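> What follows is a group of structures, each given as C-alpha cells.
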Structure P
C-alpha cells in the first residue's frame, strides 16, 4: 500500500509511481498487488495504472482529491491491444489532464468508478479492447469508445459518447445516446431501479480513517455524490485490518465478534472459508486482494443476513476442486432483504490462468434481493506463459458454471461470465434482472459430443430455469470461438421459458475468428445463426412482437 500525501515531494512520489508501473505493466499473472491511495488535496502526478493496481482517492467525494495530470491505462506493452488489460481500477478522485483528455484502455475487471474527469476519455489504444465498466462518474467531455467491443455505463453524467461496435449499454446516464439497437447497437435506460454504490476507504481533514457505505438508491440517475453523500461512516477502528499472513481464525473470530473486514493487498491462502455471519458487515478488499482456497473449500461464505457488502476482491480457484468458491445465503432460505439488500461489487473470479484451478460453481447466490454490481467470472482461456505452463485447458483448469442464482429478486448490473464448461449462468430464482451481459463460450471443447455428451444442443451461455415465471435480461452479447473444433454448434445462446413474464431484449451473437463455430439461435429458437459467412446476428426482443 502506498498512501500519498499532497505535501510530499512530487518528484519522489512520481518516481515511486513509475517504479510500481514498470513492475506491473506486463505482469499479467503476478502475485504482486498494489493499492495507491491519495489523501485529499491537489496532486501534480501522472499515474499509469498497470495490472493488479488500484488507484483511489481518500476523500468523501471525488473533488476532494484532485490530480493535475493523467490517471490512465495504456496498452503500449501489447502494441495497442487492450484485450487483456484486466485487473486494475480507478475510483473516487477528480482528474484534470493538462491536454484535456485521458485514456482508460481496458477490458474486463477494470472498473472506472466515482471519477470526475475534466475532459475527454478514450476507451481504447488503437487495437481491440473488449468490455468495461463505468459507474458513478462525471465526465465533462466526450467518451470515445473506439475499438471497444462492448461497454456498460451506469448512473453517471457525461458530455457525450462516440462509437459502438457490438453492445453498448447505458443505465441512468445523463448525456447518454438514445437507444438505437441494433444499428448502432446502443441500449439506453433512463434509470437504475435499485443500486447501492461500492463502499470506499476515506480519511477526514482531522486525519481520522473511515469506510463510507453509500445508501441504497432507487430509480437512480446521475452521480450519487452531487450533493451531500447519503450513507453511513464506519470508523476504521471497527474493522479488522488483515494482511495475507493474518490467521484465518483471527479473521473469522473478528467477524463473529461484529467487526468489519479490510483486506490489504496480497494473496490470502485459505485453509477454510472466511465466514460472514452478522448483518451489515462490510468486507472490503484493497489492491485486488486475492482469496485462494487451498483445501478444496469455498473461499468466502456469507450467511443469509441483511445489508452485507462484499467488494473489491479477486477469488481464485485452487488446485483442489472447490464445489463452490463463494456462497451467499443458505439454500432454501425464505428471508427477504428488500429493505436492506446484500451488495457484491467489483468481485472477480478466476479458474486457471495463474495456476491450475478447479471448481464446480464460482458463485452461488441463494439470498433474495441481492445486488450484483460488476462481476467478472472467468475460467481461463489463456495462462501464465512466463512460467512455461499455460494453466488452462479442457481437462486441466475445470469448472462447470460461473454463476448460479437461486434467490428471488436478484439484480445484476454489468455481468461478465466466460469460458465455463457447462451453462455459464444458471438462473433459478424469480424476478431476476440482468442489465448487460458479456459471455465468451469456452474456446476449448474437444468436439460436439465431448462438450455435452447427453445432447447435441451444447450448453447455453445464459439459462433461465423452465419453472421461472418472471425474468428480465437486457443488453446481452454471446460469442463463440471454438478454436479446438470450429464445427461445434450451440443451439441457443440464451435459453428461457416461453412465458409472458420472461423478457429478453437486445441480444447479439458473434462467431469470432471469422467463423470459428456456430450459434444457431439467439434466444431459444429465435434469430438467425451466427456462423461462417454471417458472423454477427442480433435480436431486439424476445418474444418477438407479432406482426
Structure Q
C-alpha cells in the first residue's frame, strides 16, 4: 500500500500543483556539462543559484523566491535549534533572529517555566557549569573511552576477556589505536607550530641587513632565494619562509594563536590524565543527572566561531544590504552549546536534542561528528524522542573522505552497523561544490549510499563570523545548515507536514547527477564513481523542487 501511495505522490509532484500549477520541477539534462568560472559576486551566493538558469549547481533558492514564493503567504515562524559552539547573538546580520523563551523571566535565578534550566532565555549551554565556567578544550571521544575502560582492560589480552565484555574490550582497543594515530598528527602540528613561531623572528632578523625597513614582497624574496639557494642555503631558506608568510597571508597573531591552540590540545584534548567534565558535570556517565550547564550561549565568541557560521547561513536577515542572506526570514535560531575545541559528549548531544524538542524546535541542526560514540544508545533514544514529537534532525556527514559504506564508525548516525534505520526523522548530508565535473562532490566529504541521505552545497560558502565579520568556509557542516534552512523554509509555508514527509521531500525532490566524480582509494587514486551512487537519494538538495513537492503533498493531506 505504501508503495502505491508513494507512486501517487510522485505523479502529483511531476504533473500538478495547487498554488503553483504552472510551475514544473526542474529536470537536469545529464548531457549538460559545464563548469562556470564564478565572479566575485557569484562566488558569495553560488549555492543559491540554479543549474539551468545560471549553469551553477546550487539549490535554486533564488528561483524559488522569484517565482514560487512571490504570491503565497508564510503560515508560521519556524524554530531551528543549532547544536554547536556558542553563537554571537549580537551579530549585525542576526539581529532579532534568536528564539526567546517567553515563559522565562530573564536573570532572576529562578527556573520560571520549570523545565530544569534556570534563566534559559535564548537557549542553553551544556558545556558549562552553574558558576559560568565553560569548557574551551574538551577531550576526544577516544580519550573518554580509554579513561573509562583502562582500569578494567589495561594490559589485558583478548583471551583474558570474558565473553560478555569482549565488545567493550574491542572498543577500547580501537580507541587506543585511533588515539595513537591522532597523537602523531597533533605532535607533527606542534613541530610545525614551533617552526613557524621560531622561524618568523629568525627570518626577519637574518634579512634585516638586506631589508632594514622590512619593505620586501614575494617578488623580491623569491629573487633573493634564487640568488642565494646554492652559496648561502640558510639565508635562502629565510627568504623562502618570509615569501610563504606573505603568500599565505599569515600574521604573528595567527602563528601565536595556532601554536597556543596546538599546545592546549596536547595538554587537554589529547591528554589521558585530563578529565574535561570535572568542574562541569558530577556524573558524566549518568544520563539522568541533568543539573549542569548555564544560560551563557555567547560568552566565548573569541574562542569559538563555528556556531555563528551555521546560524548565519540558516537565518541571517535577508535583503538588508548587510553581509549575507540566510535561507529564510521566517526562522528563529535556538542556540544550544555542546561543542568546543575537541569532541562532543554523547550526554550533551542527547540532552540537547530533548531540550530543543521540548522547547518548540521544528528542525535540529547538528553540524559535528566523531569516530567513536561512548553512549550512542543515549543519542538513539533522543533521536527517537524527537521523532515521536515530529522534529526533523539534520546532521553533517563528516569531512574525512570516508566511504561510510565501508567505514561505519561515524557518529551521530541513525542506524546500527549499516542495518535498518532506528527512525525516520534523521538526515545525513554530504557536501557538493560549484563544479559540474569530477569535483562535484567536495574532496573532503564523506559519502555512501547506506548512511548519507543526500548532498547539498558546502564548499567555499560565504557566511557570518563573530563580531560582525564574514568569511568563506567549507565543510559538510555548511551543507547541513543549508539543508536545515530549506527544511524550515518548507515548514514555514506547510507547517502541517510531518518530519518524515519533509525528510522524503528533501531527498526525493533533489536533482540527480550521474556525472563521474573523484572517489580516490588507496589502491586507485584515479577512481571515480557516478555521483548518484554516493548517497541514498543520489541527489543534491533543490529548494525549488522541494517546495513544489511540499505543495503537492500538502494538497493530498487535505
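FYI, it's all coordinate maths here, none of it is from the lab. Every value quoted in this text rests on a predicted model; they were computed, and no experiment measured them. Cβ atoms are built from the backbone, for glycine too; each structure is taken alone.
> Out of P, Q, which structure matches 2.2 when distance in nm of label points 7 Å out along Cα→Cβ at positions 383 and 431 is calculated?
Answer for the origin of the read-out: Q.
> A value of 7 was computed for relative contact order in percent (Cα under 8 Å, 6 or more apart); which of P, Q is the source structure?
The correct label is P.
> Taking -1500 as the value of helix-only ellipticity at 222 nm (-39500 (n - 2.57) for each DSSP H run of 4 or more, over all residues; to 500) derived from one of the structures shown (P, Q), identify that structure.
P
> Given that distance in nm of label points 7 Å out along Cα→Cβ at positions 23 and 399, derived from a single structure, equals 3.3, which label among P, Q identifies that structure?
Q
> Of the structures labelled P, Q, which one yields 25.1, 84 when Rg and Dmax of the Cα atoms in Å is computed from its coordinates?
Source structure for this number: Q.
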